[in-house]
Structure 1
């Protein structure tokens, strides 16, 4: 505990409740902005988004532990302005963006368009440099959240009504969450995010000369954000709810007229394969491949298909191919509405304007669960993800390639239906995993074709499953098609052993060779330990280590369990409702709303016995472990959403009561908050165990952490249990 008799005055409104609300909105919104922005511009963090999350938690936690120290907006925005400036200056921008290339040489997790793995001293140079740059970035993010944690911690500690104060904190976090949701829904660029941050910071501006410095830093952040990450030559840059999308003229190595880039790398092309225009450009489009593009092949393999489902329809290449092949009705499913809009406006064949095409903006798994139609042909396009959700380790496409997903897709096929899946399998184990999963789902090894890249498309590994007898008959009848397929098979060595562990809903990690803890996650955990050691000194919160108490351990366990439970909720909801941005936002909002309900219950019934509450908490965690939420998939969507949201957040209600009762009775609520946030940081790191044991096992770990909270409960809470 600090020996300062009179801590420095805090910035912000004089009314404590309003000040708690504003700093909560600002903190949560800034946290989400950094998670999304850093993960976009520095691609490695698009695959490791929870790294920024846990750094923010560490900053807030250490700030709360040192809440009697000085905290101003200068301390918040100076490191953020420096980070943004570094992303504007060409040399430093290249260095920070290069973190992705440096760390990607480790090989796991797989990052698209990365260099081949290095060896020897070159490997150590690349990885060491990447880790040092990452540590510097993490220090800047951490430093911005320490003063916010100090403000919030002291306000909560000084408030005369702790339950009310904590409820205001949660309500502010809820508003902060939805502010970014609304801005993302409107596809507004980061400069608008930072402009809103500037508005939220107004109540905390100082006076006199310091006010001018703070205004200058805040405006600098807004200005730098407008310049950071810009690329000359783009037709347009749009931030969809999922990712940063850029349209630019295709390079010589890319097919089509327009290239769509995600997170600053190539993602897909808009390709004009209209037969007349292709025939008029024989030098660009080799006649030998005419009508044999990866977008034409599915209909060539099943020429009688009339009802076609496209999963990962993108900007319209697959839909145009299905229409050229004679499909009577095409259902095009694409998760990103901005990519659909780009296809509508720019695809020269205008497939999305054709009345035969129905465009559905949805996640593949969600669509599988909600359709009752049967399809002659199901086509999985080049559906590969460059990002994850903000809270979990799962990429957007992970649940599309699991055994349960492909089995579900198979159930949508007509009796003589065919499924065609194209994937850019940059590692052989990925192709082996997909082949093995399809074999398990269909009971027969798929036909595999390596389609070469050309002006007709990016190419990729094509898997064909379903009525393979009919497909082989088609190849025998169509000599040109059969000859091309055999040539492509001979050129690609398909030595798949089907020995790679298949992906399941419980272990959906398509890009990991086998269940193991990725090396990169271990290294980042080491960086977090270094940051912790540095932070203890820089934030002057040595009491966080020296004065750690039993009560601190109690709040630590509660924080770790809570974050892991939230991760589990999002993962489970994604399976049943779809891995869409708004589902994640709704689940997070549901969690915060359940906490508010718990606070209201604790306030209304202050003598509520906590022993039975702990029992209900543990029982609900174990119950969710054994209950299969996918059994709710057949319910109407609204009913299903309510059921999933309600069931997954039940433990949050009981844990919320326990937390707020302990928090209200704590002698130092700032330290209690700090310990809770450090626990949440630990929970963020612990979720990596899913790579080893699967997602479902998190619930058992959550139960163990809550048991830890029970056995380390403070004396006053023990008295409440015995009451």
Structure 2
């Protein structure tokens, strides 16, 4: 085993055995499969099988652009994918038999498609689709412009058909995507409420679902209408409920009554999620709310042990009541004129203009640029190799390269391995199924539909198993065009293994190792936490709190993703991985402290000794920025301000405050904040052997 702890055997076993829970709704599986199978069925029934094949191929290639989100966003993504597929297919049909133009087109398409990773997974799929269609159609050139336009038009039409199936429910269920995104967040809030204990080092929950909800409700392609006002209120309430649940977990007293109250809150939240998902009146949530309000009275009258929780309990109860009320008006079955300001996507989730983003990434230092160059070289090399070796069905070689080659080593390795294994499994599976299936076209079509459904459903759960189903789907699809199924599968295995090897070799020859980017990502996370603290130090600017919270959440997600990629790379130094894990865990503790501080600020109308509290929080934020700078520059942290002495002075001042309850909470939180910041400094300092500890490091003994 290498010194960094990386094990090829362990990585292979993890890739082969790691599964996720399928997250594709059955209706999506059915509509995607229908868009692929129905054109072929109609073509067979009318004697126009070739036309049906063209449309089915276009639908299959654009299938994964049908992703959750507002209907406007789905239309935009699927139309873009269809246009890219149609144009690439036209180009392939026209120049497929001309080697030099085909190589140039492959290089251009590979570079452009690879560069699209800067816009995220959904747009990157468009680039991948164009690469696949270019090399596939290039294998069957059409010499007449009219014929090429007609064939490319069928592929384009298949993408549009997929789009029509995706948005078919729009007139009947106008706000369904928005309701489902809200329901997912409220269901996760219910799980958070049920959680009676947590590990401070764990990341605060709801990161992914909350970010997805913000994009759905506030993104570029969000829906319009009065119901969106209620959705916006529910989004704001979800953020507030999350903060109050975090605060209650930190400040609990009276465990039995507290557990009962949280259980009631979980039932209310789950009932709201059910109502949102069904687009129904939240009657069950109203009954659960009544039970919660009774337990709230018992909790608040319990005595001194529950006094510290009173403010947060009342706040949570009020927010739940408002959520139930707004859930009654959310969706096309109800409308509300909400007195709320116009919401917009938080700054941390907005992107700059497309051209500015592309220009910023046209440098060898950019991960996207390096990936684009690798894609261009590798795709054109795969086209050349398949032509020189005259491989049967040689387009599978560059097609595999386009699918497997990713912007990071871990994804390239996993996709390559699983694609080879899945293809072999597909060989066995398809051979066995065709052996027991009647040798009738309609029976084969039914089998193809089942395999297509399995592929769509399992793609996010286990890619290898999904590829096995895809192999069968494609082989049966090609059999309708006269390609022998047994020979097709064998050729696919050879080309897949060769293409996966080329993709991995291309990455290893010019890698972009994550360990070179982990420190900046973690430093960005600490800077975002500092921004969050600075925003909380100015309680009068409440609108800035949400922006800063979203920025911290996004930066933490980016840092965590960087660590996951770094962990899967063979070149990662073990000390750096240990440092990254420790900084992330202690950063999560800091996030919980900061979220609880925000809940205290928002729950109490005016904090005692506000000016002094703000000064202390400013000092903590400044110290955090110094740690982030030291991390980014790979140097020891400078001597930090004596936060412990500042905290003691603040505690003495708060001891004389009139609002003793709020003051006591602030004393506890300020103490935790000092521990959080000093521990981060200690962790960074100890990562450098022989480094003398700074004064701030010597003050803490974690």
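No value in this document is a laboratory result; all are computed from the given coordinates. Here the structure is a predicted model, which is why all the values come from computation and not from measurement. Cβ atoms are built from the backbone, for glycine too; each structure is taken alone.
Out of 1, 2, which structure matches 23.0 when mean count of other Cβ atoms within 10 Å over residues 90-97 is calculated? It must be structure 2, since only it matches.
When mean count of other Cβ atoms within 10 Å over residues 290-297 is compared over structures 1, 2, which one is greatest?
For this comparison of mean count of other Cβ atoms within 10 Å over residues 290-297, the top structure is 1.
So FRET efficiency 1/(1 + (r/R0)^6) of positions 554 and 666 (r between Cβ atoms, R0 = 30 Å, to 0.05), computed for just one structure, reads 1.00; which one of 1, 2 is that? It was calculated from structure 1. Ranked by distance in nm of label points 7 Å out along Cα→Cβ at positions 146 and 178, structures 1, 2 are led by 2, which has the greatest value.
Please state which of the structures 1, 2 yields -24500 when helix-only ellipticity at 222 nm (-39500 (n - 2.57) for each DSSP H run of 4 or more, over all residues; to 500) is computed from it. Of the options listed, only 2 reproduces it. Highest-scoring entry among 1, 2, by distance in nm of label points 7 Å out along Cα→Cβ at positions 106 and 530, is 2.
Using the calculated result 28.4, 89 for Rg and Dmax of the Cα atoms in Å, pick out the matching structure from 1, 2. Structure 2 accounts for this read-out. Of structures 1, 2, the largest value of distance in nm of label points 7 Å out along Cα→Cβ at positions 82 and 322 belongs to 1. Tell me which of 1, 2 gives 5.6 when you compute distance in nm of label points 7 Å out along Cα→Cβ at positions 170 and 626. Label of the source structure: 2.
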